[in-house]
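What follows are several structures.
Since every read-out is calculated from the coordinates, none of them should be taken as a lab result. Keep in mind it's a predicted model, so treat the numbers as computed, not measured. Cβ atoms are built from the backbone, for glycine too; each structure is taken alone.
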Structure P
């Protein structure tokens with residue numbers, strides 16, 4: 001493993017371990033400042049929970065590039081405290097029932113509590129014991145008393161999968177919350193490593209909120225207030241595994257994906273594709289006719305319209321506690337981000353607000 005990929009692996013795992021269950025992103029403000037505070041000229045947050053990390057190019061009246069990576073993660077929330085140290089819960093974001101039973105979880109109350117999801121054993125269940133238990137039939141076993149849980153983990157307390165990470169063969173890593181904190185860590189590293197004088201414009205890394213629980217996403221008010229000249233939205237993309245349709249997935253280990261979509265800017269997407277070809281950055285073009293399933297459509301339709309390209313990092317086992325990414329793809333995303341924020345041709349093409357742009 002080369003030095004860059006080793007560094008990216010460490011940064012990804014470190015950031016993915018930060019608790020940011022959708023709706024509770026503000027709890028990570030201190031850790032964001034600790035990790036990034038000395039590397040950006042401004043760090044500010046809005047009322048929704050979006051964090052804007054801005055690096056200035058040093059030139060007056062420079063255009064603004066938005067690089068959006070949502071920071072919220074799927075999780076759960078306490079709904080009831082039961083006798084015997086058990087918690088009932090519901091999901092926040094899309095979690096499959098198939099992966100919940102026996103999962104290790106962390107309850108983020110007034111104290112951090114480790115728990116294990118449990119349910120009635122199939123030997124004791126009536127009816128079809130092969131059916132998955134519904135989420136309201138599952139419990140989290142904490143070992144605490146009901147009275148203690150009422151004090152330190154009241155109703156509404158967020159719950160996340162425990163931050164456990166492992167290495168697979170072929171430079172792949174597995175763990176929770178790579179959606180979308182792997183792209184966040186990679187893009188942050190790329191922006192930090194780029195010298196100010198190289199930047200084609202001011203750059204804002206947006207750690208946006210509320211993406212997992214709203215199709216509109218928390219990005220809308222942040223993009224409106226920032227009013228960037230153009231944007232790159234980076235999210236994970238469904239990786240190909242056996243028996244999945246090729247038209248709806250992307251291969252792992254072959255670079256990032258770029259969407260061709262009515263929800264994104266065609267010229268910016270084409271220039272990004274050309275940039276990948278010129279710099280020999282591994283990539284795959286994918287068709288996403290009317291929507292990308294990311295923040296890109298929202299950014300595109302904000303304010304007077306923001307030209308946006310949608311970039312994806314292949315990820316397997318999406319929305320589980322063992323999401324898998326390939327560090328060679330992470331390498332490609334790092335390289336593309338650096339090239340994108342320093343490309344003078346793209347900056348010139350998209351920084352002329354109020355003018356009619358050539359087709």
Structure Q
């Protein structure tokens with residue numbers, strides 16, 4: 001029987017291990033870089049490089065008619081904030097630009113534009129050609145070009161105004177800025193990477209150097225050792241959350257409609273499975289290089305692809321939808337979006353909190369089981 005199993009839990013030993021691990025954190029600059037510099041770099045990349053807003057799309061406007069009406073419609077396209085217009089006089093000039101990728105589409109205002117306007121209702125007054133290699137952008141160009149033409153027709157009284165006026169209203173993100181949805185999700189990705197990578201690398205380093213076996217040879221129990229190692233990185237994770245949240249609010253202007261306490265509480269619950277996953281990887285790999293690769297594959301990639309950060313979970317195939325339930329970042333992502341954009345809506349937050357806590361307990365149980373087996377060998 002292992003002598004550790006008969007010993008009682010000692011708060012004194014736990015504090016000693018925690019103090020030892022905290023000193024180790026401050027002695028290792030790479031740990032502080034991962035905890036505080038990496039989040040800022042990743043947040044800058046996610047905030048500026050990742051955007052689903054479609055604006056200033058490069059299109060061409062082929063003006064084959066010189067009439068006042070044709071020039072007015074061309075001016076309407078040029079004045080749209082959604083298009084960056086390249087004017088041409090012949091479609092044979094626009095087609096090569098579209099083929100080369102310099103334009104995403106072009107609108108042809110034909111020579112008989114005025115005659116087409118006299119038809120009632122006016123149909124096919126312009127021709128819209130788009131680049132189908134990017135289907136989403138092509139659909140956007142076609143829809144907004146159609147909307148620009150319809151609005152221009154209504155303003156000139158050519159097309160009668162609809163009897164019912166439709167006014168759109170968007171809750172929680174009235175400006176429809178994707179950054180407001182992406183930055184909270186980016187926090188979930190960043191915290192996944194920090195929590196998993198930090199514990200995987202640091203603990204694997206001790207296994208690699210042989211100091212972990214020496215630590216297990218002390219009177220400290222496995223529970224005290226694992227808890228003492230988790231506490232400093234748990235605190236680092238909360239500090240990184242506070243830092244990235246402050247940057248999201250004050251630098252990128254993301255509204256925080258919920259409370260800071262709720263945000264930190266969610267982060268604390270999420271760190272349980274994130275740190276548990278890192279510990280599990282370190283106990284299985286016991287090599288820093290392998291641990292870092294597994295942490296990226298098992299932590300970062302599922303969080304990036306299967307959390308709903310970029311891709312709607314409901315649009316995924318059913319097997320992948322089921323797989324997302326095993327990704328803690330899925331629940332953290334939705335919870336963060338709720339807190340940032342809607343507020344402290346606890347009926348939506350409690351299921352996410354319960355799922356993250358359950359996954360954390362399962363991962364910690366696997367860590368304890370694997371550590372016990374290591375000690376008994």
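For the reader, a short list of remarks on this structure follows.
- Test item: FRET efficiency 1/(1 + (r/R0)^6) of positions 171 and 291 (r between Cβ atoms, R0 = 30 Å, to 0.05) calculated as 0.10, pick one of P, Q: Q
- Origin of the value 7.4, where distance in nm of label points 7 Å out along Cα→Cβ at positions 27 and 91 was derived from one of P, Q: Q
- Given 23 for relative contact order in percent (Cα under 8 Å, 6 or more apart), calculated: source structure among P, Q: P
- Label whose coordinates, when Cα Rg over 2.2 N^0.38 Å, for residues 83-234 alone is calculated, return 1.39 (choices P, Q): P
- FRET efficiency 1/(1 + (r/R0)^6) of positions 139 and 179 (r between Cβ atoms, R0 = 25 Å, to 0.05) from the coordinates reads 0.45; which among P, Q: P
- When helix-only ellipticity at 222 nm (-39500 (n - 2.57) for each DSSP H run of 4 or more, over all residues; to 500) is computed across structures P, Q, the figure -20000 traces back to Q.
- Each of P, Q could give semi-axes √(5λ) of the Cα gyration tensor in Å, but the derived value 58, 20, 17 comes from Q.
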